[in-house]
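As structure tokens, here come the structures.
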Structure 1
């Protein structure tokens, strides 16, 4: 039986269509995925992301541990509240998960890991943490609500605890502030501004209802996926997994190669491929012919199979079909995609497609 978040009954009461997702029962939409997408691009929408797992890591050697565990380097996190996006790699350089890590204070970092990978992530982290004496605490007592859109911060700040409002208003992108068990991060997965708020489960329903009363509309997984695709953001399990290196997933920028003597997990396996022309490219595709790009469709160049769509769909903001694809290195400006047995022309572009409500590619 699928797990449920503390907001499950609230989703049902608000008309959410609930579907299985990563072992959870989650809202796909509340009537119109398209309207929810546009709401986030133009105003403010909220998502229940309590199925994701907040993990607190503590101990005298926790920074040293994370410098070994993650491909990006937490040595960059010097100011409390600063966040870092990184991949967590296995010994072969495959991506176990992509995640955000926050520096809370010396001896205390916080991670947010994906719902579908939580069990394997925690097992991997626990195993690696033992040698460093790090305590790993999965915070099952916390819920998580993302408020996203150009009006998201304005509408959310007055509803936060009074002693957190000023700090939240002053947050720079990719920073967080906390008071007690409320943790507000200026991060997101939509390509719009906003907050991801971790808070006690016991207060999540009231906060969700207050946001709704303030004009923040509930949004489901469907809009979350089209928003992140437009923003060129990877989805674990589609765009990368344990069989694929970050160097072939558009995530090479998240690998901190310096200092050269930092031996992070997976480094020996991927370092020899750094800058290798044989690496596949991770690109954006804009369909110029008729049809819709879907996951796993094959990509062709001059009749030769050269790759695969990893994430595809219709962009409500652009009114066009878009996709992310892993392709051979010589695919640079054009290609075709096989849709229902026919070759349909596509243009190769650099993601994102949309950011902060504006098209970032030429149509």
Structure 2
């Protein structure tokens, strides 16, 4: 076990790294953050901000020497970075799990190899693959880059073979998947923590609503039946076990209108849809990340209150400063801002959690606060 007063490392300095730092500090650990951005939200509160490229070997050697263990806040860290650190210190989750999760082709192939269902898809390596893929799928479909796509980026809507060709060119002919659009009833996610000893703690599923490809709200408990909940949790656990995973793992699900349960994707880290755990669960997902990194057993995932998490995007600042005083007027609302200096459209600036006696009341509170925050309401 790695105990308090030790130094931990995190690759990436965004809001997930910032919330990891906060959890680690409260538990008595020091944190080094590696991120090239001088305005990194995590770097601003870390014990040391290593402002360098992820491939800077001198910096990686320094981190490996001084950090008892290293984790990551995003999956697109260069593979050679994780492999170098693994040779010198503990890295959790390991490079194999991160490599699977950051590439949609590898990820969906791995999921199917475990006997679990995804939406129908084809891997697209060259333009020659498009004709077979279009013939084998029902339209409409989505063309998605295999790597680096997030929050709706790196995607192109496809309704015909000509659309597929246009989209592949627009996506710079990078490796992609062409995936059939399914008739969705709802989307939800399951987040779990798995220790190095193999102990697993699973959070209750959160129901997700996306707007323009970006997560807008997560409601917990999700509006799904007991059988669906049990099945989804078992599927998420199966993935974690198959990877011998150590850390926090988020698995996103599609529930179709005809009752099919499909895995959309997974994230080898804390997840936006798990931010509700900061206020509404006995143990936050970030404390779980610290625990798993340090060889500690998972904390309790007990839900303390129904909750709706609402993302706060930079669009809210377009008409001026948001009306925070109206949010703070509600004792059941908890605000988390990420320390980002520049608000721009689509950028995640923070989130707030609305806690209430039941999911419906939490939804109503979330909508009331959303309307009240708009600067034009002053």
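Rule-based calculations on the coordinates, nothing more; no lab input. Predicted model only: the values in this text are computed from it and were never measured. Cβ atoms are built from the backbone, for glycine too; each structure is taken alone.
The value -9000 for helix-only ellipticity at 222 nm (-39500 (n - 2.57) for each DSSP H run of 4 or more, over all residues; to 500) was derived from one model only; which of 1, 2 is it? It was calculated from structure 2. For the set 1, 2, ranking by relative contact order in percent (Cα under 8 Å, 6 or more apart) places 1 highest. Here mean count of other Cβ atoms within 10 Å over residues 203-210 is compared for structures 1, 2. The highest value is that of 2. Given that Cα Rg over 2.2 N^0.38 Å, for residues 3-146 alone, derived from a single structure, equals 1.30, which label among 1, 2 identifies that structure? Derived from the structure labelled 2.
Taking FRET efficiency 1/(1 + (r/R0)^6) of positions 43 and 163 (r between Cβ atoms, R0 = 30 Å, to 0.05) from the coordinates of each of 1, 2, which one would give 0.15? Working through the options, I get structure 2. Consider the structures 1, 2: one of them gives 1.06 for Cα Rg over 2.2 N^0.38 Å, for residues 59-210 alone as calculated from the coordinates. Say which. It traces back to 1.
Among candidates 1, 2, the computation of distance in nm of label points 7 Å out along Cα→Cβ at positions 219 and 235 that gave 1.5 used structure 1.
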